Structure I
Amino acid sequence: MSSSTWRASASIDSLKKYAQILQDIRAYFQRQDVLEVCVPCIASRTSPATHLDSIKVENPLFDHPADSLEGGPELTFFLQTSPEFFMKRLLCGGSGPIYRMGSSFRRGELSRRHNPEFTMLEWYRPDWHYHQLMDDVERLVISIFGDLNIERISYQALFFEYTELDPHSAKVSLLAQFAQQKLGYQSPEPTGMPGSEQAKNELLELIFSGYIIPKTCQRSLFVFEFPAGQAELSETAVDKFGNIVAHRFELYLKGIELANGYQELTDVGELQRRFNLWNEQRKQLGKKVIEPDSQLMAAQQQGLPSCSGVAMGVDRLVMCLLGSAHISDVLAFPIDRA
């Protein structure tokens, strides 16, 4: 290891700009009387999302018995991939609009735009539709960047613009052919059986992230109404063309995904179904099954209020503002210097 790695990866000027952005974000929410909350980074449950992997940690209760906790001293703990589940428990308890800004953690994520520990800004607006939340995200981003023309386009329209394929009606074989021609896709099938809905969703995601988004690097975009198979934990509805779509949006600046927002799913039965589906997909991938968060389920049984929520990567926000090519340009100590 080089003797120079004790130094910060980012310049002092970049760190000062980063600090100013944190202040600006807090000032934005303070003006609107949105409560900043602190929630744990470590918990005995974690997200079972198919393509998210949590970092396990040693039992923080040391070697002492933990009879008061289900599972005792062998209970597994995880660094949280996001504050979502804790924040939804607060919403169920009547918190009103809330935000949290702090570290989140994801195992195996390391690239020029990823670090295993990163700063996430997440906020929720009770009684707001997700299009109202898009307005909110836009106001926040403009308060930091200044004038910025952000287009709004449906997933279907953007997909067709660059591929001339309809993501809702295109068959798996046609999507696979396109992926092979444009991206060198060789696998005979993605996760799941050939022709399955899961196979189609994975091809759509591959084409969208690997082919379409790189072509939008000169545009600022809100992409909304994702295919229903990519709903994650958002509500679904029928669009004006009769397609079932997710009430979900993503924000892209210069081809970089900055934010992912939902009209939040409130139906606890559907929440359980999606958790079960994710775990089935995890089994197919040879990943560990993650038991649903019983505390979250109990809270949502009491009732999650109608709300919209969004998560934004603060490190990436700073990258976009400074024109940085690598996340290490805005972090003091990325994982290789930690």
Structure II
Amino acid sequence: MEKQIITENYAIYNNDCMNVVDKMDNNSIDLSVYSPPFCGLYKYSSSERDMSNNATIEDFLTQYEFLIKEMARITKPGRINAIHCQDIITHTTKHNLYDFPHDIIKIHEKHGFYYRNRITVWKEPLRVRMRTMVQSLMHKKIVEDSTECFTAVPDYVLIFVKAGENKIPVTHDHGLKKYHGQTPVLPEMCKKFNKTNETNFDEFELWEYLNNTYYKKSDPRSNKLSHYIWQRYASSVWDDIRPDEVLKFKESKEEDDEKHVHPLQLDIINRLIELYSNPKEIVFTPFMGVGSEVFSAVANDRKGIGVELKESYYKQAIKNMQSVKEYCDFLSCEDNSLF
């Protein structure tokens, strides 16, 4: 099978990310979005090159730091690396959480990145319980001994900026037009709008009004649709990410896979790409999986580069990239209704 595919809009590689990154030019990447292979949480393959196969967290961090050094080299000054991660439930004790984000922050700051902010991605507790079978979320634990319970662990997106001047600002000349998520208008936002404008819209009606009135507006200052979208994106908690808005991945699973592996949701990737890169710029992911970040980059008129070590995931990424045109048509559709 071909180990790489290079087109006008994307390049994907079936390789160790370190073998690809060390050949990339200095200051060549505009944005990076990825989920590191959590040591001790998921096992993606049996390869000795797979970072998730390190015996200890310390070994993993040593290997991961080699990558961050390269990410600092290839990222343009003033540009962003967005890292999707979470706290990790350790297996050495019953309840301890390992603060993985803390170590990610330390490594990035060591190699020339500024820690900009943290986005919390809310997850529905019952869904987490059914997916992971973690006992701490079981209702019977509340009945038996609630000291053994703890809340559903959220995901985080850590935003890092490489030191230096950003020579090309990321602009949104017409504001934001497309909302990636489930609930663009909250009840409180609707209540405030109705009071100011003497209307009686519900959330659905307000969203339809904003789209019908402002979608084609070119002046971002008066584009209230953009203002409402940004109000939701600017929240430190993204609470309406659609959990099943992901690329196809089940065909790529193998018998020894961790059964709970799940691609990063397109809502998260689309928001990050639209917020932190310009059209035609390069989005990179060193842990491509089934192609989600490259797929979203191309769908949002960027160029994507992705590297994936596991062959079955790479094969699925090829299939997923073949369907990107259909998704592009969806994103460009003027029907922006999500309810």
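Since every read-out is calculated from the coordinates, none of them should be taken as a lab result. What you are looking at is a predicted structure, and each value in this text was computed from that prediction instead of being measured. Cβ atoms are built from the backbone, for glycine too; each structure is taken alone.
Where does the value 0.15 come from, among I, II, when FRET efficiency 1/(1 + (r/R0)^6) of positions 118 and 198 (r between Cβ atoms, R0 = 30 Å, to 0.05) is the thing being computed? Answer by label: II.
So if we calculate distance in nm of label points 7 Å out along Cα→Cβ at positions 142 and 230 for every structure here (I, II), which label has the highest result? Could you put the intermediate results ahead of the total?
Numbers: I: 2.6; II: 4.0.
Across I, II, distance in nm of label points 7 Å out along Cα→Cβ at positions 142 and 230 peaks for II.
Please state which of the structures I, II yields 3.6 when distance in nm of label points 7 Å out along Cα→Cβ at positions 38 and 278 is computed from it. Label of the source structure: II.
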